[in-house]
1. Tell me which of 1, 2 gives 18.2 when you compute mean count of other Cβ atoms within 10 Å over residues 67-74.
2. For structures 1, 2, which has the highest computed value of mean count of other Cβ atoms within 10 Å over residues 75-82?
3. Suppose you compute relative contact order in percent (Cα under 8 Å, 6 or more apart) for every structure in 1, 2: which one lands on 13?
4. A value of -10000 was derived for helix-only ellipticity at 222 nm (-39500 (n - 2.57) for each DSSP H run of 4 or more, over all residues; to 500); which structure in 1, 2 was it taken from?
5. Quick one: mean count of other Cβ atoms within 10 Å over residues 115-122 came out at 16.6 when computed from one of 1, 2, so which one is it?
6. Can you say which of 1, 2 returns 1.2 when distance in nm of label points 7 Å out along Cα→Cβ at positions 139 and 267 is computed?
7. Taking distance in nm of label points 7 Å out along Cα→Cβ at positions 19 and 163 from the coordinates of each of 1, 2, which one would give 1.4?
Structure 1
Amino acid sequence: MEFPRHDLEALRTLGNGSYGRAFLARASGIKDGERETMVVVKSLIAKDDIVREDFTRELESLVNMEHSNVVSLLGVCRDSEPFYMIFECFEKGDLKQFLLSCNDNGRSTLTSSHKLTMCSNIVSGMSYLAANKFVHKDLAARNCMVTKDLQVKIGFLNLSYDLYNAEYYRFNNILIPLRWMPSEAIFHDDFTEKSDVWSFGVLAWEIYSLGQIPYTDRSDEEVLKCVKDDLRLPKPDNCPDNMANVMKKCWEPNPNDRPNFDMIFAEMSEVAVDSHV
């Protein structure tokens, strides 16, 4: 898993997060049978102890994980600083940008079947992560990747600065993905599978809204009040009622009342695919 950093050629910066910089690179010999492979590198530059601990914990957790709907960690560089995590790269980029590109003057170029499959891909990957005791904490379209055949994989870039700065909010001096978080995570720093389930509900809303920012017309302060007062996102246009019901279950105020990812996966298998809904 340890990869020689001198075999990485940085190409361009993708964005920045609390941990440091993420950049596109060319890696020589990181995959069998490939002379060079395009990869995404997440680097640890931050000096904050908590950020460094989170980065290291994430690295150690991802080393042994392998699932078709989770972005693969191809290698790490820990011989010297900055530490690197090297992830596979995908032609169609992140899900947020892909969804925005599918909005053709208000009309979707994605079928209802495509949207449902994307949601199922995410639930499958999150079920695997939850089974391995991994809590994502930042599940959103910007942190998922899209393959050339439209398969969705859960990623871990967390670009809270520059590129997706508008999707984060400074709360208690920490940047948080407020619009994707339940109250227990916002106010009590309580992150579990059930807080990820809430985030999935918002992510499903993003998919059916073609990449709109949740609570688009509300300020961050108004969103805080919405979460406190149990006000939820509206049903997206052209979203089947049974898929909207899945979202609502993800947004139960009490985390114990929310389904887990295995339960969501079973329920989604029963969601009717109807592109004319």
Structure 2
Amino acid sequence: MRVAPDLYRLPLGDARLPVLVASTESRVWFVDQRNQLAALDTSSGAIFTVAQLPRDAILRGLAVGRTHVYAVDIAKGRLFGFATNGEPLTPHPLAVTDVSAMTVAPDGTVWIAMRDSSQLLAFRPSAKRVELLDVGVRGSVTLAVESGGRLWFSNGATGIGWYEPQSGRLRQLVWPAPHAPGVLAADPFGQVWAGTATGDVYFLRDGIAGLVARVGRPITALAFDPSGQAWYLAPAVGAAGFAYAPVNGPSLARLVPGPAATLTFNWAWRPWLADPAGGFYLGTEVPH
């Protein structure tokens, strides 16, 4: 259904809601309120159910890596792993009671932050082992990993830092603004970008933050088009809904007339946005 110029909405149907969402260029993975793991093909728009997760699970985290999709069940302390090549769903024990952020590193390590804790969990699939790391920042709400393996973490308030698994170096930063980032995202080149509640976007290089742009609205998501250009998602100004636009450049913001939780681009430059009310938006204008 067309909802705006160059914007269509694809309803999920059957009253399904995308409760948790994680994306790649080719797939938008989501868990609905019935604990079904599903995927949207970003080329065709086809939606298919991949697996039924246990109905007694309370799922609080979803992340996708190069080979697997992971979901955390805080009710029974389980990490579910699903291989994107179609192997069966595999549960792993995980001592966790809540999840505030989750990401998968390029080497396959699953990093998990917990609310009200300064400890991060690291699940290493090759060894089927979980390790604990105290980073000194309580309640990280976002995580991202550079191509070299450096892990960034931030609680969106006063705490941000990074950890290098190879050297064991851990550093907390003095953030150059009132609020540390609430959004971290790695671009296709493996570098990490950050967005804040005050609308600032930073590029994190060599462990240092550099201001790139001031959007003036809370950054709710960062995404990257096929060229690696950074885009932001934020509440719209003077209108209901959300807007997305390049972090750099004169391009006008594209408006979404409703809630939008995530932003991703497919190989053909088409943007997809998850609608928490039960669907997905597809932008048909090629923005480059």
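1. Numbers: 1: 18.2; 2: 21.9.
The value was obtained from structure 1.
2. Details: 1: 15.2; 2: 18.4.
Result for mean count of other Cβ atoms within 10 Å over residues 75-82 over 1, 2: largest is 2.
3. Values: 1: 16; 2: 13.
The structure behind it is 2.
4. Details: 1: -10000; 2: 0.
Value -10000 for helix-only ellipticity at 222 nm (-39500 (n - 2.57) for each DSSP H run of 4 or more, over all residues; to 500) corresponds to 1 out of 1, 2.
5. Working: 1: 21.6; 2: 16.6.
Attributed to the structure labelled 2.
6. Details: 1: 1.2; 2: 4.3.
Label of the source structure: 1.
7. Numbers: 1: 1.4; 2: 2.8.
Considering all the candidates, the number was obtained from 1.
A short reminder: the numbers here are calculations on the coordinates, not readings from a lab. These numbers were taken from a predicted model, which means no experiment stands behind them. Cβ atoms are built from the backbone, for glycine too; each structure is taken alone.
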